[in-house]
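Throughout, read-outs are computed from the coordinates displayed, never taken from laboratory work. The shown structure was predicted, so the numbers you read here are calculated from the model rather than taken from an experiment. Cβ atoms are built from the backbone, for glycine too; each structure is taken alone.
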Structure 1
Amino acid sequence: MGITPVDVSIILPVYNAAEWLDECLGSIKRQQDLGEGMTVELSIFNDSSKDDSLDILKSWKDMLISFGIHVILSGHSNAEPKGVGYAKNQAVRQSSGRFLCFQDADDIMDPMRIKLQYQAALKHQNTIIGCKVTRIPKDSTIRYTRWCNGMTQKQLLTQVFTSHGPTVLMPTWFCSRQVYDKVGGFDERGKGIPEDLLFFHKFLGLGGAVCRIDEYLLTYRYHPECTTHSVHRDTIWDIRITAIQKNIINQWKHFTIWNAGKEGRRFYRSLSTGNRSKVKAFCDVDAKKIGKVYTYEECKESPKPKVPILHFSEASPPFIICVKLDLTGGGLERNIESLNLVEGEDYFYFS
């Protein structure tokens, strides 16, 4: 006889999380009003933790089972961890849920998280569903938290190329198993690989959708050991460049880069030769730059590519905006609004 699938599998990769596991597992135990007959399991993969994580997990197992949450606990004890992508894949593969609720071991679920995201997932099965987050410590990553909680549903798709990462934060993901199977799992190359960002872009490239429940259903912890800190900025940059060219710029005949400074010029140099030829101008607000010409001196082409620099009001869409969000006191947003531009049609952020 085959295993009867449960409704929801909570996917919990663990590596040296002893400091936070009691809070995390306690929040799973407190999930409320799941609905009559709804079945939930917790699938844990311990990625060779060297602290007391395994002992804590074992101590919680019987208690969670007594609350109606089946627990699958496995892992390995190799000298080195195999990485969060590998741990997530193992936890998914040993689970049976029709839907997957991803949880980081250092984060805390709101008591209504599973119920509300499950209800949404039943209606949107080709979708990664997120939620708003409360950040702890409270004053950490203020701009990032404001961004991820403040986007409109449309911007969840139009702002996927910014430096912040997936517009639906990985620790909030809830989706059908078909979403995971469609992508084929997470990248398993280990430390330094943003497995969530790679999964996210691949899923969108396959026609997937994203949405966010506009309630605060997760407490998202910031600390020095966060996996995010192990990913180099250049790695993130290269993934974003590949995605925005494949999904946006390859379909355009021409475009303007908004920002003639360091970030805009780096973006220009990172493009393929074909897409660089589509850049008709840079635009800016800096009078010292406007009217000049940028020459790509490092290019091996002859003659060297030259791109004029215009005032933003004289430039034509579509634009790739290489100005960081929320750092100009609203000036960037007012300038965009003055041109009556539509995000996702006339411009995309790459910042």
Structure 2
Amino acid sequence: MSKISKMKALLKTSFIASAILALAACGGGKSSSGDSADQSKKEETKTFKISHVTQESHVWHKTAEKFGEELEKLSDGRMNVEIYPASQLGLEKDMVQQLETGSLEFGFLTNAYMSTRQDSLNAWFMPFTFKNLEEAAAMRDSDAAKKMLEELDSQGLVGLDFMFAGNRHVLLKDGAVNSPADLKGKKIRIIGSPAMQDFWEGVGAGPTAMPLSEVYTSLQTGVIDGIDIDLDALVTEKYYENAENLTLTNHMTFPTVIVMSKQVYDGLSEEDQKTVKEAMTNAVNWGIQEAVAREDKNLEELKKLGVKVEELKDPSSFDAITKQITDKYEGKSEVIKSFLEEAKK
């Protein structure tokens, strides 16, 4: 082969090789870009943990599930949740510690426990403030309730909202409640809370604070005579199996304080912070409607199960103790005073 022919062949080979490389680069570039985008999306995906004390059938758990659905939808799948019910991550004091450090992202914490850490939250437990759950839930949007959530910032928590389980009633092993006299000397399980403790001591009962997990056996063995309870927990925890006398007192309401770790929240973009808040608002709006619907449903279910149901005939018999409690706590907190003034409007 001549020198010129060899040169032509070499040029032809180089051209073909360049063309193949160019095509490969185009195809490979697209694949590489796609893989990079997929990897970036994967890295941006956030899975948050939520913890609470109730069973999976409870309305708080269902609201947490609804939040997960809303969060995933509003974030286009970038954010989702894992829920740990029934104190799987420890008692509420343990949950708060985890929230403070950022190892837990969200908590549905009982207002009872949180009121031991923040005085203003005792406002929800002022006796006989709400006739029904709808009245209580309406106060979620009050200025005073929003102030309570803001105050949580000092504890390393972002207060997001209040969700409700129902109003509180009294379940006894024996007898009904018509006046404070019917509770005198009774050992009543309560969730530890300053206002709850004061109320039950005021009516002459023996308030006994204990975790939810111990209540069933304590009723069964006679360690306690009765419980201060909402209907949803009464059904889901099956306490009626050991005590069958329910008096509908509506003496208090029972919220959960929904919080997020401030450390985690501050690490989110402004857009993601808004998404979290919007998803939670949507979930709680749904949850409150569900809780209200459950009030009647749970009551009918309890009657079918053989629970003897009566209504408190004379709430005014509790007026003296109610005034004593509200006077005490209004004096301790301007937020509580404002809350009660708004509730009476």
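Just a few scattered comments:
- Of the structures 1, 2, the one that -16500 was derived from, the read-out being helix-only ellipticity at 222 nm (-39500 (n - 2.57) for each DSSP H run of 4 or more, over all residues; to 500): 2
- Relative contact order in percent (Cα under 8 Å, 6 or more apart) - highest-scoring structure of 1, 2: 2
- Test item: FRET efficiency 1/(1 + (r/R0)^6) of positions 232 and 320 (r between Cβ atoms, R0 = 30 Å, to 0.05) calculated as 0.85, pick one of 1, 2: 1
- Read-out semi-axes √(5λ) of the Cα gyration tensor in Å, computed value 58, 21, 16, structure in 1, 2: 2
- Entry that produces 0.7 once distance in nm of label points 7 Å out along Cα→Cβ at positions 48 and 280 is calculated, selected from 1, 2: 2
- Read-out mean count of other Cβ atoms within 10 Å over residues 136-143, computed value 16.9, structure in 1, 2: 2
- Which of 1, 2 yields 3.4 [distance in nm of label points 7 Å out along Cα→Cβ at positions 80 and 112, calculated]: 2
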